Structure I
Amino acid sequence: MSNTNNVYDLLNERGYIAQATDENAIREVLGKDKTTFYIGFDATADSLTAGHFLTIMAMIHMQKAGHRPIALIGGGTTMIGDPSGKSDMRTMMTRETIDHNAECFKKQLSRFIDFDNDNAILANNADWLLDMNYVNFLREVGVHFSVNKMLAAECYKNRMEKGLTFFEFNYMLMQSYDFYKLNQDYGATLELGGDDQWSNIIGGVNLIRRKTGKDAYGFTFKLLTTSDGIKMGKTMKGALWLDPDKTSPYEFFQYWRNIEDVKVEECLSLLTFLPMEEVKELGALKDQEINKAKEVLAYEITKTVHGADEAEKARKAAREIFVGGGKSSDMPTTTYPKATLDEGVDLITMLVDTKIAKNRSEGRRLIEQNGISVNDKKVNDIKASFSSSDMDADGAIVIQKGKKVFHQVKAE
């Protein structure tokens, strides 16, 4: 492998890299060897999110450059919960839930990463963490960690005031042991992760050096945030999921179509495969022209996550809704039994069922604040209900929230 096409330079140019343990050494290793690297995914839900997507993109770039990814599912570490960047302790989950979530992650990751012929490895740290003897673990791993240094680590600072449990304090040791175990079993010498993982990654690098005398490395990715510093991928309904049953391709497309102007170039660089010259050209557009760049961004990300057909449908629906005052056959749809719609459904129930509102009180508030229109007419009566007689010529009741959220209700 030649240094002229070093993937480290590519990731750096596209804006991924936040911190590295030894930039020159990492660049040299990635330039001359097929490197086995790993990224961990704690199985806290039954779908990956937009927050994971940046990490997945980096894995794809690394694999395309000839390196071998290990996607490590945190079946064991999820039983504890990573305190990094958290102000509260994570809710404990059952083994069955975590195992189910791990299976869902495997399926999703297989759409992005080629696991055939040992091109990538899928591992689960439950395999070595859950049956480990605690005294042996302390002798093998705990002896190499200084409590003073751990307490000074950035990942624990947010928790010190509220109280950091000993339960969570073990997390750094477990993640560090993961790196050591993957180093021993698969020859992994590089760990990647979000910038909130920096302290945990350093822990693993140091553990491998102390136990084997060999070098290991790590680098972190910038966290994708809004201009206010909030993690990108949060919506009114919660997380932006990669599972189309949890976030529809249309909703996914619309999220990226409506991001802040100042974030367009960064997202094009990190979340699409467009050449950097095109990224810079699109990112330089101003005023109304920037909307062209946003549509390209939304289409490219949706294409990678959901495929070209779904991306095209989402783009078509977005254009039709914009031009046609909220009408498109591809817009999100909720159906009721015909008999139910014939009787009528109150608007607040419709807002909750369509997930336009999280609950009835939010639905009531949206109506009272003039935030809801039905069939192009503002509705401010919290007792309003709609039935089959209110359907338009296409057999739909179109609900609009604000300027950009559209949803149609139809009879089954």
Structure II
Amino acid sequence: MNDWKERGIDPADFTQLDPVSAEGIERAVAIMRTGRLFRYSDGQPEDSEVALLERDFAEYLGVRHALAVNSCTTAIELALIACGVEPGSKVLVPGFTFTAVPSAIVVLHAIPVLVECNEDYRLDIDDLRRKITPETKVLLLSHMRGHISEMDAIAQLCAVHGITLIEDAAHALGARWRGKQIGSFGKASCFSFQSNKVINAGEGGILTTDDDKIIVKATYLSGAYEMNYKKHFTRSPLFEEFAGRLPARNARMTNLTAAVARPQIGLLEEKGRRYRQMYAYLKRELTATNRIEFPQEYPHETRIPDSIQFKVPGYDAAQMQTFIAQVRKSGLPLAGFAERDNARAFYNWRYLGEDMPDLPRTKKAIENTCDMRLPSRLQEAHLAYIVAAVRSALHHVDAMQRMAVA
């Protein structure tokens, strides 16, 4: 595919990250000049950069409270604790998610109860219903790769059985269900600002909630020692009630991270439109091969598809390996969920030990699935290159198969 170089296609384009905006750079430099990188610096006014990020993010999401921390994983841990998860608690969690999600449960000495996912990577509602018991009081729901599960059915089940819903929306910032923001359904929700997410701050996360008790507990747990809760925009008499009653950890976000992240909130809607355009093009062109299958799109969801997932039905494990390797030769960072040590395949979470479940439906869903991130600045020529690379890899595998049969 060397002729593509003449069209200005560079393989590095497919691994590019969103740059820090001019506004973010300017604000970060101004903060560095003051030396007040710590959100609770002496003399720091109430409206620190982290506090402003919390205010703006809550306003964007349409919730009352937000707490910025050092990672989405930390936000999940704080949400679990604030929602009453203790050692030995059983927490429902999708069997298809990133390893950090069940890890957040395990490090609290709680027990993840993995729920099957369907062929479209969404939570299997029937299996969720089967696994709800009087002992399971929390559902930690991942919107993995931005695929939104049946939120109506999930909300109803949680209400009927007294289940607390926590959303891991690391991959779904800006997505909606029936027009309602993902991350505004749960008792608490968690988002990521890691570099491969739609807001790129390198690292960082944020916890959101409408519940005063959760935000107060999470704020103290995140490291708001002494009277530093007063440097947050959240106001509640519960801060006085919980003073000194919770251990403090250092989970705080720095003002530099917040300076990088905050201007990107205003870019989310335009980014979403751009991602949907790219996804529609790739889905149309790749399904036209009659060899590639994309997951079903649910009528009530509005996704932010900053990555693509597709299946190659009929290929065995060796053929999948060859296909993925061939696409990678074109410079595309294609991965397979079933590849060895992929952190998104539940059977690679060996830290679960004896708690490792048998999830045949989830395993089948991911065994022939390819996965690739889409940088937001790709142009149509880049998308055409992706299509050409996939077609070429299909032809290569088919040619090898014909030679083996001959």
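Values quoted throughout were computed directly from the atomic coordinates according to the rules given, and no laboratory measurement underlies them. Please read all numbers here as calculations on a predicted model, not as lab measurements. Cβ atoms are built from the backbone, for glycine too; each structure is taken alone.
So FRET efficiency 1/(1 + (r/R0)^6) of positions 278 and 382 (r between Cβ atoms, R0 = 25 Å, to 0.05), computed for just one structure, reads 0.00; which one of I, II is that?
On the way: I: 0.00; II: 1.00.
Here the read-out was taken from I.
Consider the structures I, II: one of them gives 0.70 for FRET efficiency 1/(1 + (r/R0)^6) of positions 126 and 238 (r between Cβ atoms, R0 = 30 Å, to 0.05) as calculated from the coordinates. Say which.
I
Quick check on the output: 1.00 is FRET efficiency 1/(1 + (r/R0)^6) of positions 230 and 270 (r between Cβ atoms, R0 = 35 Å, to 0.05), derived from one of I, II. Which one produced it?
Source structure: I.
A value of 24, 50, 23, 3 was derived for P(r) over Cα pairs in 20 Å bins from 0, in percent; which structure in I, II was it taken from?
Here the read-out was taken from I.
For which of I, II does distance in nm of label points 7 Å out along Cα→Cβ at positions 62 and 94, calculated from the coordinates, equal 3.4?
Structure of origin is I.
Computing mean count of other Cβ atoms within 10 Å over residues 166-173 gives 17.2 for which of I, II?
Traced to structure I.
Kindly point out which one of I, II the value 14 was derived from, the read-out being relative contact order in percent (Cα under 8 Å, 6 or more apart).
Derived from I, not from the others.
Suppose distance in nm of label points 7 Å out along Cα→Cβ at positions 22 and 342 works out to 7.6; of I, II, which structure was it derived from? Walk me through the numbers before you get to the answer.
Values: I: 7.6; II: 4.1.
Corresponding structure: I.
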